[in-house]
1. Can you say which of I, II, III returns 56, 27, 15 when semi-axes √(5λ) of the Cα gyration tensor in Å is computed?
2. For the read-out helix-only ellipticity at 222 nm (-39500 (n - 2.57) for each DSSP H run of 4 or more, over all residues; to 500), a value of -6000 was computed from one structure; give its label from I, II, III.
3. Looking just at Rg/Rh (Cα atoms, Kirkwood Rh), for residues 72-135 alone, which of the labels I, II, III belongs to the structure with the highest value?
4. Here relative contact order in percent (Cα under 8 Å, 6 or more apart) was calculated and came to 15; which of the structures I, II, III was it taken from?
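Each value in this text was obtained by applying a stated rule to the coordinates, not by laboratory testing. Keep in mind it's a predicted model, so treat the numbers as computed, not measured.
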Structure I
Amino acid sequence: MDFTKDFFNLLLDFGDEWVITNIESDHKKPHVYLAYKSDYYEDPDTLEPAKLYDHTEIREWRHLDILHYQSYVRCRIPRVLCRDGKVKQIAIGWAEKHDRHTCHFEIKAIDLLQATKNQAKTAELMNCGFRLVNRIMHRCTARGMGRRNISKVPFEHISIDEKSFKNGHKYVTVISHPRSGVVIDVGEDRDGKSAEELLTRSFTDKQRESVSTVSMDMWQAYINSVENKLPNAEIVHDKYHLIAYLNKSMDQVRRREVEDNEELINSRYALLKNEENMTETQKQKYELIKSSNFEVSKVWHIRENFKSLFECYNEERAAKELFVNWAKDSFMNNIKEVNKVILMFLSHAKGVVNALNSNLNNAMAERLNGKLQEVKFVGRGYRTFKNFRSAILFFHGGLDLYPLKW
């Protein structure tokens with residue numbers, strides 16, 4: 001039995017101040033008994049020396065599985081009499097004060113969440129309930145946000161975007177740093193009030209003054225919020241959002257034309273994908289449509305011509321001239337779905353021109369948007385803002401999530 005206890009002391013590693021005193025098995029569920037072996041006690045708040053007062057009743061914590069069986073730690077925690085006259089429970093290190101699982105268990109849950117991006121799958125692999133994993137994710141996100149200090153970081157360029165959740169019926173506002181791919185924070189709803197509160201909460205006055213460019217969609221509430229809260233920022237309607245509008249109009253035209261032209265059946269991804277990512281079947285569709293006289297073919301050329309404007313890197317005056325010429329030429333095709341997009345672009349011409357003459361890299365913004373879409377998809381749609389915000393920040397907030405090593 002001494003060998004067994006020594007082996008588990010080495011294996012489980014609860015720290016030098018704790019020793020395993022007994023191991024029991026109840027229906028193949030190991031129960032490991034711990035005891036505090038040090039003669040030194042301290043106030044958990046001030047870290048000043050304190051006197052042993054008594055011990056709590058035996059409590060139980062969920063630990064990592066041992067040989068595929070659920071295992072639990074049982075312990076009577078010392079309480080100390082502190083200088084302020086209060087009796088407090090010592091900090092045990094291997095578990096947080098109000099938890100009923102160990103830090104080892106939490107670390108494993110964090111690792112599995114990062115690997116699977118799925119709380120239900122993580123709960124299954126951890127052999128525990130979904131609520132426990134959900135609670136760990138929320139707590140780790142709060143811990144990481146509490147540790148993060150970005151008040152000294154000079155943010156020159158940020159991105160504001162909306163993201164739908166709850167089956168697309170609700171929206172959140174996401175502020176991110178495109179160059180690093182890190183989400184700064186997430187706000188509830190997408191109206192002007194919530195966007196302004198999020199900008200105020202996320203940045204100091206000095207940081208808001210230092211922001212020079214903001215990438216965003218053409219949502220008027222976001223435009224107003226930036227004008228009110230970021231006095232020195234230029235609005236940039238970035239390439240990702242602009243191309244997305246043209247893609248949507250192209251798909252609308254395709255849906256309309258496919259009713260009378262069977263050649264367009266199953267052609268959606270052939271039009272939307274980059275050529276290098278197409279299957280052989282999609283390439284055949286792509287070549288057929290590109291060389292045909294369908295309206296959707298004309299929209300494809302309009303989109304490609306617009307994308308080529310980003311390769312010019314012109315000054316503002318030249319970029320504006322190129323954009324206006326593109327709009328005139330495209331409008332002459334008289335395709336109602338595209339004309340609606342062109343008029344919208346013209347009504348936000350300043351932001352579009354800023355996108356054309358800026359050197360902002362759009363690749364990171366596209367990757368981040370794809371990652372947030374993955375969070376939403378794997379989570380099967382989050383039902384509450386609190387859950388969706390925690391998931392976004394947990395996976396893409398660049399946070400220090402792990403408990404401190406005892």
Structure II
Amino acid sequence: MKAVILAGGFGTRLRPISSTRPKPMVPVLGKPNLHYILETIERINEIDEVILSVHYMRGEIREFIEERMADYPKDIRFVNDPMPLETGGAIKNVEDYVGDDFLVIYGDVFTNFDFSELIDAHKKNDGLITVAVTKVYDPERYGVVETDDGNRIVHFEEKPKRPKTNLVDAGIYMVNKEVLKAIPEGREVYFEREVLPKFVGQGEVYAHRISREYYWIDLGTPDDLFYAHQVALDTIAKENGYFVIKEDAEVPEDVEIQGPVYIDEGAKIGHGVKIKAYTYIGPNTIVEDRAYFKRAILIGNDIVKERSEIKDSILGEGVVVGKNVILKENAVVGDYARIYDNLVIYGAKVLPWKKVEEYEAYIKIKLDPTKVRPGVTPERCPLGLPECIYTKFKAIAGEKPPCDECIENQWLF
């Protein structure tokens with residue numbers, strides 16, 4: 001049996017972290033999500049080959065497989081999408097390499113679910129598709145599923161405004177090859193919007209519920225990445241205590257740690273540093289004296305200088321944070337960016353390699369973007385941000401009003 005991992009998406013909602021890496025390569029506790037998926041597949045004897053459907057930054061994925069997964073016991077085949085094909089088109093593109101039934105996994109799904117349960121469930125029903133489903137708190141973000149008493153899916157709706165249940169499509173499927181005949185070749189096709197509803201209407205789709213013993217997270221946004229780290233840290237805490245410090249990490253005795261916390265190999269922590277709950281400090285990161293962290297993710301090879309505070313924020317790889325900097329409120333800093341001394345950044349997204357020398361934030365204004373004009377923007381920031389930042393925003397808006405995407409995503413250019 002073949003397992004197909006869809007790894008070709010752009011990951012636009014996860015930028016700027018996904019600006020420099022494909023979404024399946026976004027790391028959780030220092031390990032790419034693709035690595036977790038492959039580890040789970042490795043334990044399933046029935047699967048003899050993994051097919052990686054790739055497009056965006058496929059060289060990064062190939063390099064990872066060749067360097068880090070060279071001793072993987074199953075065959076790995078790369079299938080390149082000639083253009084962005086979306087989920088259904090990508091599945092159609094592997095038609096020549098799969099058997100009668102095959103496993104499909106979205107590359108942005110972070111889970112410890114045992115895929116063999118789905119394989120067994122598919123064998124027991126008479127459907128063409130078996131969907132792994134799970135309960136979530138915010139079903140309007142996903143494909144919502146309704147089932148009958150026999151687990152047959154009777155209704156499926158992608159991202160409904162008023163979901164009738166909190167049971168959603170988990171992005172893991174068993175698919176019969178007959179389904180591929182209904183997917184047109186060489187164009188974008190959404191499996192969730194175009195293929196699944198058709199076969200649900202024919203009564204050919206069943207659901208298998210992921211039990212509560214497993215976690216499941218769609219790594220779609222920075223908030224999801226925070227949640228994945230929280231779940232991973234909680235899992236480790238149950239087994240190994242409330243904090244993990246790798247053997248070659250340097251952590252002085254006067255460092256205050258409140259777990260769960262994970263300090264990866266090669267990290268060097270200065271004196272008087274405070275590291276609070278749900279913080280991950282990646283490999284080879286240097287933290288100078290009296291820095292402060294809480295619910296912070298540092299992917300690795302970062303430098304955080306003295307007395308800086310990072311709270312509820314993500315640093316990409318190789319980021320340099322100057323002295324007395326405050327990063328908070330879900331700020332996300334792209335790889336190799338540099339934040340100069342004495343700056344405060346609230347909730348902005350910093351592009352990779354950007355040098356931030358002054359307040360340049362486009363601020364998320366809760367107004368119609370078409371009305372962001374001089375004389376129309378309020379005198380005081382509706383989000384309570386410092387006046388120095390908001391003044392800068394109004395000056396920029398006067399010269400060139402920011403586009404809808406800039407306002408929505410709070411890009412820091």
Structure III
Amino acid sequence: MRVLLVSDDQLGPSMAGSALRAWELANALAGAGHEVRLAAAPGSSKPHDSPVELVESPRWSWAEAVVAPPWSLHLPAFTGSHLLVIDGATPLLAELEAMPSTPTVRRRRRTAAARLPVVAARAHAVLATGAAQHDLWRTVLHHRPEVPILEVPFGIQEHDPPEESADVIGVPRDWSVVLWWGGVWPWLDLDTLLAARARLGRVPVSIVVPTATRPGGALAQFTANDLNRMAARYALSAPEVVPLEFWAPYNERHLILNRAAVMAFLHQPSPEAELSFRTRAMDALWSATPMLLSAGGEVARLAGALGWGEVVKPGNPKAVSDALQLLLNPDEQVRRRTAIRSHRDNWRWSRVAEPLVKALPTLKTVPRGSLAPALLRAAMILMKFGRTGRRG
């Protein structure tokens with residue numbers, strides 16, 4: 001089957017989560033025998049050699065099936081004879097609700113919400129990453145219960161990471177690293193991690209936080225100066241808190257991951273947390289690094305049930321500091337890393353993509369709804385958001 005994947009993120013040697021997901025799903029489909037093209041943001045390049053063809057713009061007429069998030073798709077994606085598989089893994093509306101209300105955020109909320117009626121009318125299948133997302137998309141598709149919702153979470157590479165590691169500039173070699181991996185977004189909770197580090201006192205533990213510009217971005221959303229100001233509120237300084245001032249290349253990120261004793265993924269309680277699948281935590285799974293997570297969301301549920309790390313109540317510095325002390329214990333390090341390795345093969349991209357691979361030949365039997373009523377509902381949403389946006 002000719003399969004077109006679409007991403008509005010930039011692919012290349014360094015990638016953020018949504019681009020990485022599109023690339024790995026494309027390769028999993030190519031590995032299953034499909035002819036695959038991937039259309040990504042301008043400036044994209046292949047991270048490594050692959051049978052996947054990278055194209056500058058979608059050719060809808062070429063595709064027999066399209067796989068893409070709904071949030072930036074244009075009308076041609078919803079027309080034509082191709083199958084449409086919506087990748088619903090990113091809970092964009094919940095993320096936008098957690099952001100400060102600016103004109104840009106309000107515009108993105110409006111356009112994202114307006115796509116849902118069109119998705120509900122035209123999708124042949126939806127990819128979800130856990131029970132909460134499954135329930136959300138079933139609500140969106142309540143008039144079309146025959147549309148399958150496929151459990152396709154985030155995965156990890158087929159091979160285990162090399163064992164080598166690298167020094168982190170600013171971290172003494174004999175200090176343990178607690179790695180905050182990925183960006184610092186409004187719905188996340190770096191403050192509680194820093195408050196917990198302050199409670200630990202004078203111990204050889206560095207909190208390392210990436211502060212580089214996201215791949216494809218123009219400016220860093222959270223800089224080293226921002227981190228230093230935040231650390232100072234808790235009377236912390238280097239090497240207790242250290243910025244990682246570059247975005248680790250995809251094929252070299254193991255050098256940083258292997259230096260970490262713990263990887264921390266903390267969030268504030270919100271609808272985003274419940275709908276999330278913390279993609280950044282999959283690198284901890286890949287590198288067998290013990291995890292520290294806030295309760296809420298699919299990865300926290302898995303980590304707590306399978307022994308991958310400690311799960312704590314959101315916003316509780318004492319619970320976080322207690323969990324860090326536990327996870328840094330050598331015996332706990334061995335126990336958690338052993339537990340992670342025992343489950344790791346179940347999360348290879350080739351495994352997590354199996355529901356999509358198996359479903360593709362069957363989706364032609366799923367009838368689609370009419371586009372005209374869906375477009376009318378979308379227009380009403382745009383008008384409603386426009387009115388509330390002007391009042392805001």
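1. I
2. Derived from II, not from the others.
3. Working: I: 1.14; II: 0.96; III: 1.00.
Largest one: structure I.
4. Working: I: 15; II: 11; III: 18.
It was calculated from structure I.
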